[in-house]
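Trainee: Listed below are the structures to be examined.
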Structure I
């Protein structure tokens with residue numbers, strides 16, 4: 001398990017199959033094999049057995065905050081153990097449900113819901129909310145606990161996402177994502193007891209913190225506490241298209257979320273070996289240019305002092321003629337070439353060869369140079 005944690009901390013999505021020593025255990029009468037160091041939750045997921053949880057995530061270290069994943073292990077003196085932090089052992093016999101576990105899970109969810117807004121139908125996370133899913137699974141049918149409710153101001157200081165702490169369940173995913181994946185630490189737990197909340201330094205708005213607007217915390221949030229502006233304006237996407245980010249030369253994988261032929265959101269591609277789902281602010285939120293009405297769809301050339309649309313053959317012919325005139329009149333040194341990180345390495349290589357071999361200039365610059 002240590003190898004897995006270390007690998008994930010440096011950006012390698014090491015799967016448990018990478019470790020050769022396997023152990024076998026039984027969960028709800030179903031035998032399954034996992035690697036040494038895997039948790040009971042890992043084993044259950046491998047066997048296709050659902051254990052409710054709100055704080056566990058494959059990209060993050062085990063945390064054990066929500067206590068919804070409690071299970072019973074035969075022969076253990078402790079009546080229940082958290083599946084997300086308990087290592088699986090050879091020959092272990094696990095039960096994921098019994099009357100006491102089911103009662104405790106319902107109590108936990110009911111306590112969470114006692115301080116949670118009841119507007120699920122109008123929430124941006126409706127039908128994709130983990131709390132909604134868990135509440136249905138454990139069978140919450142009434143609101144037994146009454147008491148004080150938090151009332152925080154909506155933090156809309158960030159231009160890319162909003163933070164609604166009234167919906168926060170203190171699972172800690174956003175804090176751990178910022179800490180473990182982004183290594184930034186822009187947010188953390190603040191205060192104590194009922195007053196505990198997720199806060200930036202000195203309890204300032206997100207815009208005044210060290211947040212880089214990567215959007216990773218938004219993707220990890222299991223409820224509607226963090227949501228993008230696109231989520232507020234649009235419904236659920238109907239399809240996704242995997243692509244490569246065009247903003248720089250790193251080559252991060254993205255999944256474009258579309259609806260009605262329009263891009264309404266972006267998330268990182270977790271299967272891409274370059275970024276493993278991580279994104280920067282440009283890759284995550286800089287997609288509106290795709291369908292912007294001012295985006296150029298045809299080349300423009302200047303005629304009589306004004307730019308007019310032209311066909312590609314006409315525009316490229318004009319550029320070639322002007323290059324030739326300048327080179328023949330003033331020499332290749334009068335020309336320079338600026339390449340782009342939005343091109344592939346192969347395209348940039350060809351462009352510098354064109355500059356040196358055809359134009360006769362060594363003045364080649366690149367926007368992503370060190």
Structure II
């Protein structure tokens with residue numbers, strides 16, 4: 001059964017009041033950084049700073065070590081002297097409820113993330129949150145509550161905290177949306193699965209899910225932070241992907257896109273999931289500079305080139321898509337935001353997969 005939002009309910013939810021959150025007021029709770037990467041000290045008066053965004057560094061298969069690319073990214077990005085890193089998920093191979101294996105995978109990534117020398121913040125991906133089960137016809141990916149619980153434990157979230165959250169830095173706010181929630185029967189039915197293939201076998205992929213509760217808190221957060229110069233959103237499943245089959249389930253994507261457009265200080269929406277780079281709202285690889293607030297809505301970028309096996313850009317994607325390992329360097333300078341797409345060398349296991 002498809003997951004649907006009634007449009008009237010969506011826009012009503014934006015304006016409905018809610019109980020004040022203990023950590024950040026109306027809206028998202030405080031997002032903790034990846035363990036062992038340090039705590040972020042907000043500098044409220046700062047209007048000029050850099051931060052780095054990337055995602056999808058997970059190994060090519062279960063049991064393999066992390067590729068070299070995430071280490072390269074954390075080291076190379078030091079030249080920008082970033083205040084922090086945003087990561088859009090798939091930090092481990094995961095896909096299996098096995099405590100010891102997962103703990104080792106997370107420990108390996110935490111060690112690599114320390115190379116960044118500043119706090120790293122993650123928005124979880126399907127490899128952290130979904131199991132992959134083999135069936136007679138192929139493999140089926142399914143959101144799993146046990147994997148979510150282990151993610152929250154290993155990343156040291158506070159008790160009873162959700163996997164999403166927010167933090168402030170300088171003149172800006174940063175929101176990590178969890179697109180991998182376990183849907184409840186009501187009022188959030190399970191989204192329709194997405195069909196794919198791997199080595200000739202059918203793979204039924206989870207298209208992601210954002211619950212009504214998370215949507216309502218996100219709405220409250222945007223409403224409460226209209227005075228911020230910029231709001232940056234990062235998530236795993238993209239709203240505007242290079243391939244339509246990679247998108248967050250359509251009702252959620254439509255609702256979120258409409259919500260973000262209502263707030264002219266929502267600057268960039270950064271996603272991953274596709275193992276490539278895609279400037280969804282631009283005609284070239286390089287994103288245009290932004291001046292916020294903007295009535296044009298946010299810029300949408302897919303940045304999934306942090307080490308997982310690369311995807312080829314789909315036919316017709318144009319000059320705004322690239323299949324290469326990379327990260328994004330953001331420069332915030334008062335009302336202006338500039339982005340650089342920084343390529344890093346690919347190792348053998350990170351070459352594009354065949355179609």
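Throughout, read-outs are computed from the coordinates displayed, never taken from laboratory work. Being a predicted model, the structure only gives us computed values, none of them experimental.
Trainee: Compare Rg/Rh (Cα atoms, Kirkwood Rh), for residues 232-271 alone across structures I, II and report the one with the greatest value.
Mentor: That would be structure I.
Trainee: Now a separate question. Given a computed value of 9 for relative contact order in percent (Cα under 8 Å, 6 or more apart), which structure among I, II does it belong to?
Mentor: Here the read-out was taken from I.
Trainee: Out of I, II, choose the structure whose coordinates give log10 I(q)/I(0) by the Debye sum over Cα atoms at q = 0.11, 0.14 Å⁻¹, for residues 136-207 alone equal to -0.36, -0.55 when calculated.
Mentor: Matching structure: I.
Trainee: Turning to a different aspect of this structure: For mean projected area of the Cα convex hull in nm², find whichever of I, II sits highest and give me its label.
Mentor: I
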